[in-house]
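Engineer: Structures given as structure tokens follow.
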Structure I
Amino acid sequence: MKVLFVCNNAYNPGNGLSTSVQNTIRELRAHGVDARLMAVRNPDPDGPQPDFPLGHFKFPIFEPLIYANGFCFARIERKVIREAVQWADIVHFEEALFLEDAVRRIAVRMGKTCTGTFHLYPHNIAANLGLPKKNLLNGILIRNWRSIVFDHCSDIQCPTEVVRDYLEQSGFKARLHVISNGMRLPEKPVVAAPVSPDPVVEILCVGRLAAEKSQETLLQAMRYSRHAGRIHLTFAGNGPKARKYAKMAARLHEEGVLEIPASFGFYTHEELKELACKSYLYIHCAWVEVEGLSCLEATREGLVPVIAEGELIGTSTFALCPESLYPVYDSRTLAERIDWWIEHPEERNRMAQRYADAARDYDIDKSIEALVAMFRQALDAPVR
């Protein structure tokens, strides 16, 4: 089975889609699938490169904003595209943008089977353009994505049930498969070590510092927390909102709300694991999230999460108790949840083990087996 993955940018370490694509291709190859990638060349000359490399198209006017969000567009190089599509049994789309439109047209003409993964809501793009949650662009984008790519796919991977429900409501015609992107688990089950909230409460928040991630909710929650004075916030990530959030955190420190200055930085996978192991809580604030594997990777280490709950947040399905959820944007309730966990350390440490055990359901081997089964089913389906 030869599967061509089509993705604009697969080499940005701060981009969840890039990480997912690389992990999936690596694991598929380990399971005997000949998976290859067509994407923009890796800017690191010493790093891995796509099997079918494309040039970088710099989008007029918007390129600084696109770059700040950890993304780039590929040039449409039809000779490379035809070579890649001709090679493949299945063309698998990771997005539905200009590149994918061009690839789909060639794939349909060649009679190739097409599949896809839904990684991105229209709301992610609209939010980074500064538009409100409800706007005309969301509907335009999802209809456009359907028509240019997804309606030509026989099967689509939905990382969570929330995504499947959204695609069903949006009129998608393909078979929808709920398959987590998955993560690599340690060979031995994690034994969660007890963590004390005294004298400092370490709170970790991982993700791009961007509009849809809504980290300002956590910063605002500090004004309502009874324990803000001994909380140390660590924001792991970068993005267009980095300067704004750093200023908000500095103001909280200057006003005496936070006695310990918040930390901001970009961390390696191993460093994030170490942070998760020593932290007391993990906070996930995003108001739109397809899956949120950064949260799952934290719970894998026995870190208890508090997750925003809303109609477009797949991450909320990871919560195991009401105290791990709060209504999206509600900084007062988030503060109440944080205070509750600080004041119930025995329950926090008991739930830490439950979260570590539950994370094992998202073993990437299970995801890859389900994805391979989806590909086999797609090969048996009529070409759209």
Structure II
Amino acid sequence: MRRSWSLLIVILLLSAISYVVVNYLDNRQFVTTDNAYTTGDIITVSAQLDDIVMWLGAEEGDYVEAGQALIKLDGGTQKNALDRAQNVLARTVQEVATLKQKVKRRQAELKQWEASYKLAKNEAQRRQKLAKKKMISIEERDMSVLRMAVAAASLETARQALAEARIDAGTMPIAEHPDVKRAAAWVRGQNSGVNKGTVVAPVSGHIAKRFVSPGDIIKTGKPLFQIVQLDKVWVEANFKETKLRNLRLGQPVVITSDLYGEETLYEGRVIGGGTGTGAAFSLLPAQNATGNWLKIVQRVPVRIELVGDTVATKPLPIGTSLHVSIDTSKQNGLQLNQTPKAKPVDVSSVYGYWRTGARQMTDRIIAENLPPESEPAGDKP
């Protein structure tokens, strides 16, 4: 009987040791939390103009491609402004062409006064010789000198007028004149305003919220849609600060969600350590220097990237509750990123349609209003 009790005690002791080894020593390399959620970029599409919504091309839940039209506005005000800008450009080209012609006229006037001055000078010289020989009166000599002075003054005036005309006209082609370029820039700006009457999706994703309906009068800056890219979500796990001692970038993560249950596993990796606690970035930060201070274990957000194909077949909506387990056994990584992001996010190509046709439009207007002898504007890059 005593041997049986001893054997039972040994078995219980070994079981306890095994439990400690399995559930403590073996699990020391894992840190877990249920305070984790799916998050991602929520792209807000806003109005660029004050106008009336005439056409709606997407509803909540719809998938849209980058560049797809979401809204079309009336655009009447912008079209009228473009017409005015086109007329101003045409008139400006004609005015600059007139300035170029004025230079030619001033050049002709200068030649005329140069000839007049030469004639008056020769006459004055002859009169002076005749006056010395007493062949003409002093009055005639003085009148010839006066006419030479008047011609010289007129010649100088013609030179100044030519210089002013050249300054106004410039030495560049008509299409490169500052007044023409300013008017052309105004046309391109108004053309951009017309093109902005079509609002497009800046990225591919799903419409999460729609804040506008056909017939609404919208103002510049008003939110119209919110788009979410479910294929580019990440996980924000909030760990207690006491669990982050061994956290390193690149460590593998196992994730489960309340949406799909524990049978669906997501893989991830740590891509960002926390740079501050949640309390530090709250609207009302904690005032720890007060006399009522009470120590509370803080939580630090850790950013986790989802890898693998599971998220493509079973997408995670933003805000989904998750369970996260990080394997911290590998300690060869950094705690914080030390290099800039290699590939910035760029959506500028989506909005290239704002400038579509503007350069061709201004070149056509300039060419149509050039005088026959002027050189054409030519193609611009």
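Engineer: Given that relative contact order in percent (Cα under 8 Å, 6 or more apart), derived from a single structure, equals 17, which label among I, II identifies that structure? Intermediate values should be presented prior to the final figure.
Structural biologist: Working: I: 17; II: 29.
The correct label is I.
Engineer: Right, something else. Given a value of 14.5 for mean count of other Cβ atoms within 10 Å over residues 239-246, point me to the structure among I, II it was derived from.
Structural biologist: Details: I: 17.2; II: 14.5.
Of the structures listed, the value fits II.
Engineer: Using the calculated result 4, 13, 14, 13, 12, 10, 9, 7, 5, 4, 4, 2, 1, 0, 0, 0, 0 for P(r) over Cα pairs in 10 Å bins from 0, in percent, pick out the matching structure from I, II. Present the calculation step by step, with values, prior to reporting the outcome.
Structural biologist: Details: I: 5, 23, 32, 24, 12, 3, 0; II: 4, 13, 14, 13, 12, 10, 9, 7, 5, 4, 4, 2, 1, 0, 0, 0, 0.
Answer by label: II.
Engineer: One of I, II was used to compute log10 I(q)/I(0) by the Debye sum over Cα atoms at q = 0.14, 0.17, 0.19 Å⁻¹, for residues 103-150 alone, and the result was -0.40, -0.52, -0.59. Which label is that? Mind dumping the intermediate values first?
Structural biologist: Numbers: I: -0.44, -0.59, -0.67; II: -0.40, -0.52, -0.59.
The correct label is II.
Engineer: Check the numbers for distance in nm of label points 7 Å out along Cα→Cβ at positions 87 and 143 across I, II and tell me which is largest. Walk me through the intermediate numbers first.
Structural biologist: Numbers: I: 3.8; II: 5.7.
When distance in nm of label points 7 Å out along Cα→Cβ at positions 87 and 143 is computed for each of I, II, structure II gives the biggest number.
Throughout, read-outs are computed from the coordinates displayed, never taken from laboratory work. Here the structure is a predicted model, which means the values were calculated and not measured. Cβ atoms are built from the backbone, for glycine too; each structure is taken alone.
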